[in-house]
Structure 1
Amino acid sequence: MIQLSRDTKETSIKLELDLGSNLQGTIQTSLPFFDHLLTAMCFHGEFFLKIEAKGDIEVDPHHLVEDVGLVFGSALAEYQKKLASFQRFGFALIPMDEALSEVVVDVCGRPTLVFNGTFPQPRAGQFDLFLIREFLLGLVNKSQIALHASCRYGENAHHMVESLFKALGRALKQAYQEKKGQAPSTKGII
């Protein structure tokens with residue numbers, strides 16, 4: 001179990017992560033749609049995630065969403081350190097009604113984000129969907145992974161983003177799956 005926290009003048013975040021447990025966690029960020037996405041991610045990724053996050057959302061939810069990504073990415077980096085070896089690559093292609101999203105992960109030590117998502121609606125509930133990229137960027141920068149995330153198509157932005165987060169959960173679980181043997185690189189080290 002990885003336990004991390006981050007306290008700034010803008011946000012306060014406590015996070016617990018266990019990719020080896022599928023016990024149900026709780027997500028409380030005070031942003032209902034963001035909670036919904038993170039809950040879908042860990043449910044379909046079959047891992048435990050608990051988040052208690054507060055921030056200056058009256059100013060703008062950007063700080064909170066980005067910082068949750070940073071702490072989640074840091075937790076993934078800590079989890080990787082505990083593994084002797086792991087699968088390294090993860091892939092998921094997930095539909096939700098008319099929407100289809102794809103996520104591909106490489107736990108490679110080189111932070112890279114390729115994000116493709118053009119949403120037909122700019123918001124889901126009160127949540128601005130441009131914040132999805134900010135969360136993913138924070139996650140990538142701290143976890144040091146290459147992440148390719150694509151909402152291939154859809155007519156409902158809610159469906160598009162939710163299928164993306166379900167795919168993210170599945171791909172992360174696969175990539176960090178422990179395996180026996182040497183480091184998952186021809187170099188012998190990530």
Structure 2
Amino acid sequence: MQVVSSEKAKELLFYLDKNFPEVKIAYKDEPYKNNLMYLIYFFVCLFDLFIKDYKFKFQNNYTTACGNYIYFSSRSKHPVSEFNMRKDTYTILRHEIVHLIQQKRDFFYYFNYLFVLPFVFTMRSKYEYEAYEEQLVASYELYGSISDDYLDSIAKNFYGSMYLWMYPFKEKILARLKVSRSLIQSGQKRSLYLRLSEQKF
């Protein structure tokens with residue numbers, strides 16, 4: 001698996017340390033660092049009774065920002081170091097940093113994540129879209145393109161079960177993602193993280 005340059009990794013980790021010094025990296029296959037994560041895991045197990053492979057996907061495929069921790073699936077899959085950071089880890093961390101910005105910026109951020117159903121009536125899809133746009137920008141920086149398959153995989157998180165159908169309109173979210181891709185490729189959509197790199201939250 002390809003890694004990002006040490007310069008890009010160092011820049012990102014410096015930004016995280018400067019603006020969110022309380023935030024640490026943790027892993028879901030190790031003992032949880034905070035009680036809120038245990039509560040989330042309880043609901044994950046509950047959802048697993050009704051949604052096939054929900055717990056497995058949560059543990060292995062998804063990263064979770066929870067309190068002062070960002071939980072990746074495992075240390076071996078997602079080492080976070082300026083000298084050893086995979087490209088997918090880098091883009092995911094850019095996504096999660098946007099959530100940290102949102103937490104500081106928006107008073108009702110947590111309400112929209114704690115209010116479980118129906119997600120379509122909360123702002124969760126708005127927060128997630130902003131974070132996924134950052135992930136798309138980061139991916140374009142690294143690879144020089146954004147494939148239809150990548151857009152499809154992101155769209156599923158909006159209309160699918162893992163995020164509990166937070167925006168259950170497949171064609172609309174795909175169309176919106178394609179517009180974002182065009183704006184990114186033309187230089188009209190820029191990184192939120194980079195634009196705020198000199199700001200202190």
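Where a number appears in this text, it was derived from the coordinates with a stated rule and is not lab data. Remember, predicted model here, so these are calculated numbers, not experimental data. Cβ atoms are built from the backbone, for glycine too; each structure is taken alone.
With mean count of other Cβ atoms within 10 Å over residues 74-81 coming out at 18.2, pick the structure among 1, 2 it was computed from.
On the way: 1: 18.2; 2: 14.6.
Source structure for this number: 1.
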Structure (1, 2) behind the derived value -17500 of helix-only ellipticity at 222 nm (-39500 (n - 2.57) for each DSSP H run of 4 or more, over all residues; to 500): 2
For which of 1, 2 does P(r) over Cα pairs in 5 Å bins from 0, in percent, calculated from the coordinates, equal 1, 9, 17, 23, 21, 16, 9, 4, 1, 0? 1
With relative contact order in percent (Cα under 8 Å, 6 or more apart) coming out at 21, pick the structure among 1, 2 it was computed from. 2
Here mean count of other Cβ atoms within 10 Å over residues 42-49 was calculated and came to 20.2; which of the structures 1, 2 was it taken from? 1
